[in-house]
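Computed from the coordinates by the stated procedures, all read-outs in this text should not be read as laboratory data. All of these numbers come straight from a predicted model, not from anything done at the bench. Cβ atoms are built from the backbone, for glycine too; each structure is taken alone.
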Structure I
Amino acid sequence: MALIKRNPTTTKSWKELTKHFSEMKSFSLKKAFQNTNRKNDLTIKFNEFEFDYSKNLISKKTIGLLTNLANECELKDAISKQFSGKKINETENRAVLHTALRNFSKAPIVLDGKDVMPEIKNSLTKIQNFSQAVISGTQKGFTGKAFTDVVNIGIGGSDLGPKMVVESLQFYKNHLNTHFISNIDGDYVQEVLKKINPETTLFVIVSKTFTTQETLTNATTIQQWFLNNGATKKDIKYNFVAVSTNLKKVKDFGIDKNNIFTMWNWVGGRFSLWSAVGLSISLSIGFPNFEQLLLGAYEMDTHFKETSFEKNIPVIAALLSIWYNNFYLSETEVILPYSQYLENLPPFLQQLSMESNGKSIDRAGKKIKYQTGNIIWGSTGTNMQHAFMQLIHQGTKLIPVEFIGFKKSLYKNKEHHQKLMANYHAQSDALAYGKTKDTVHLELKTSGKMDNINSLLPFKIFEGNKPSTSILIKNLNPKNLGMLIAYYEQKTFTQGIIWNIYSFDQFGVELGKELASKMLKTC
């Protein structure tokens, strides 16, 4: 039941795409939009999402050939294997079942002959009960005071996902102040400790193995600070909880067995925010909102699993990415959310995409001779318009852009939101259509700058024909954020299947850790 091991460049579709690419060199978005139906034809609406990919360097033929490629690479079969618990992470002999964590259907999901859903439901119930107890004040610290702060101690997927969600959904936050410690930088740890009270702070240590150097070093430092500020070792059980599979090491640390939240080896770190790794999310925004986050992801999963490729948002996004990465040889992809709440979305997506698909060996164990693994970067609008957008508009590199915007603001400040969204729409138009020599000439003439018109003219021309995709969402709420994250997860999965790589191991992360451990012994 293994995944197919097929080099995509040997497929009929890849050869046809190569030929088609040479035909598309004269493609013009301006001319393409003379077809007034283009936007409607190339927009997919799903729930409160509008996925507009009309401003990409594609025709209907391009999409047809790309979906043929997905079919030749047996994407449908791979999707089925992922959702049904087959061990598609073959290098680690593991299933890839983070989707089960947000499974709202009543259907069982069987792994090694056992339905995993009862365990997941038990874990969710424990998260719910614990979150409600902390938020209500019935669960207290070692001196009997209610908690005011939560500190999440983890790194990688144990930090980036929960941190991104908590900060994205701060509009929905309760009274608890949430902090995140990941970097092993001791100065940073001390800055967080300056802000909190040991009596009223709950520490959540997130480490699957409870051996991660950064996390354990930070946790031990914080534990010592806790003991130096009026607590005893017996008090650790009141203020510390853990998310881990290593029960012995957690208990040795002093954490009560009732305060250990389980994890499973079939959930990769960068896909784990849906599990107990998301405990800090549930504590921050309350379990009902955490459940809505899961529900949104489930609905996107269902769309991904059941929709034909031509109308499938994650599939189309992944195919567009392959189109630019492998045919235009565009190595990077920029994500531009027009919401300051989503400031940490690009860093989260960097791990999700680059740790998953930054591979140079295919599923057959052979060296890859085509590009994989886009470089992901980005920032929030309108900040980035005053920073790096110059490169995208007038630079020498072709950089596909993904805009994310919301129809409604949360605080209903119409003036601000109208200006924000005017920029959202204007940027994609500017990239697509540019500004011609004749337009610039007329502008300079009417502004009275005739003396230096010829010298200024070349600098003010915008070639346009720069590709972008626009995701427009009704508003930012837990459910829609869950859908957005799941969209990126399934986009990443689709890319990996077509590139013929294993997206769910991360051996490249380990080498630096091994060398650091050796160097530490010689220091």
Structure II
Amino acid sequence: MTKRLKICLINPKFEPSYWGFDYALPLYPGNKKSSMITGALPYLAGLVPDHDVRLLDENVEAISWQELGNFDIVGVTGMNVQKERMRQILEKLREMKVFTAVGGAYASVDEPFFDGLCDVLFSGEADETWPEFVGCVADGKNYDTLYKQQHPTDMTRVAKPRFDLLKVDRYASGALQFSRGCPFQCEFCDIIVTFGRRPRTKHPEQVIEELDEMRRVGFFSCFIVDDNFIGNKKAAKALLRLIIPWQEKHGYPLRLTTEASVNLADDAELLELLYQANFRSVFIGIETPREASLNETKKFQNTRGDSLDAKLARIRNAGLEVSAGFIVGFDNDDQTIFEDQFRFIQDNGILLAMVGMLTAVPKTPLYERLEKDGRLRLDDPNCNIVPKQMTPQELQQGYWQLLKRLYDPQAFFDRYFQVNGYPDFKRRRAEISARANEGKAWPTLVYGLLLLRSLIVALIKERSLMTIGAVYLRNFFQRSLRVRADIIGFAQFMNRCVTHWHFYKFTREGTAGKLRLFNSG
């Protein structure tokens, strides 16, 4: 007889890092909050609808170890930046003799890391293997200790995620996935290792159903977490053409953002569709302005056509804010790269510049090349490579100095007001804000005031009210009011102050040697 199982799925907390946006400042007072849900947990729950599943995100609630002992299966997932916390959780569960399963991004590239830590490991996609395993346990049948799905998942057949199981009020944003895979071949990237180079997509109607469920359970923002939303441009356009009337019908309930390759700039139709679908920003993997480093890492898509500056300007002028990822430590990087990166980021007004030192992820071509050359430093979780033109110590020192310059308060606000001063961007942002915030003035004001309150409390606690707080105040009265002197402008500015405080505190604590794990790779 099939048993109805009790299953708990855990997303471990992030170390204080770029990823842990809530560590420096809770988004709202009185409650533990996180910037975004992990998409894995609700998807896994949707694959086993006949069982009782609890989702436990350690970023928004504490683990009750006693309670975990009552579950038939405890599953743990996570990325590279969560691996040490994964280890701690699994060691504790092992002591408690709890039956554990592990899967996700890091388990898929470093299976040996979990030797002796879990009962079952899932490597790669698990849309078929996870329900197969749960079925075996429920029926009392034998199960494997290692599951590797034989064929890529058909995205048109994946289950609908269980967003209703999330503590929605504790997140600033939801997340969903439209596609898997990327057509490019960046040497350092593990996405093509796990998901392949042929993008696979859901039917547009599936995504609309998920967006509708997000709206129903109470989300106001959604990050489409595809590693390259435009890997299949035809499919992306078909989806956007459905999102536009859905947004119009429901009064633009969700602000959207996603990740895309920089060749987005070369497709005017795609840019316009994103804007009309209420996408507010896009994350671009720039990595470096140095063409030799782009060629080295096989990121050829960033070297084709006109300059990166021109491409970013077209994306911005379409009404989309650009955030971007950058990497230092390529073989073609010497110590002048830090100045090059700073100047490029400032000149292009990239407010959220996610900078990391080059990291060799297991199973990637970069890892294999550096392992062959004897250039891996596996004892250092923050800098696991030997750079070619500088020492590891020089790389780390340059990294921190770059971050310190980027998140100096005035440098940050110079980028913010630079972008908001571009006429096309300013006009289109005003249009989309007015359209999406029609009739929502009161909630927007409350949001801005809550951010202000939390920010003041944090600044007082850190003894920074008269220094950093003064910079915020000066920029608000001298610059922000000139850009947009209304409720929406106030809320947007407060959001940016909160964002800056996170990066500023992260950088300050990092340069003081207070962070154990800081490089996101």
### Task
Rank structures I, II by distance in nm of label points 7 Å out along Cα→Cβ at positions 221 and 349 and report only the one at the top, that is, the highest.
I
## Note on the structure
Calculated from one of I, II, mean projected area of the Cα convex hull in nm² reads 23.3, and the structure in question is II
### Message
Computing mean count of other Cβ atoms within 10 Å over residues 157-164 for each of I, II, which one ends up highest?
### Response
I
### Summary
Output 0.05 (FRET efficiency 1/(1 + (r/R0)^6) of positions 77 and 253 (r between Cβ atoms, R0 = 25 Å, to 0.05), calculated) maps, among I, II, to structure I
#### Entry: Highest-scoring label, criterion being FRET efficiency 1/(1 + (r/R0)^6) of positions 37 and 109 (r between Cβ atoms, R0 = 30 Å, to 0.05), among I, II
II
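For which of the structures I, II does the calculation of distance in nm of label points 7 Å out along Cα→Cβ at positions 101 and 501 return 4.1?
The structure behind it is II.
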### Task
State the single structure among I, II that was used to calculate relative contact order in percent (Cα under 8 Å, 6 or more apart), giving 14.
II
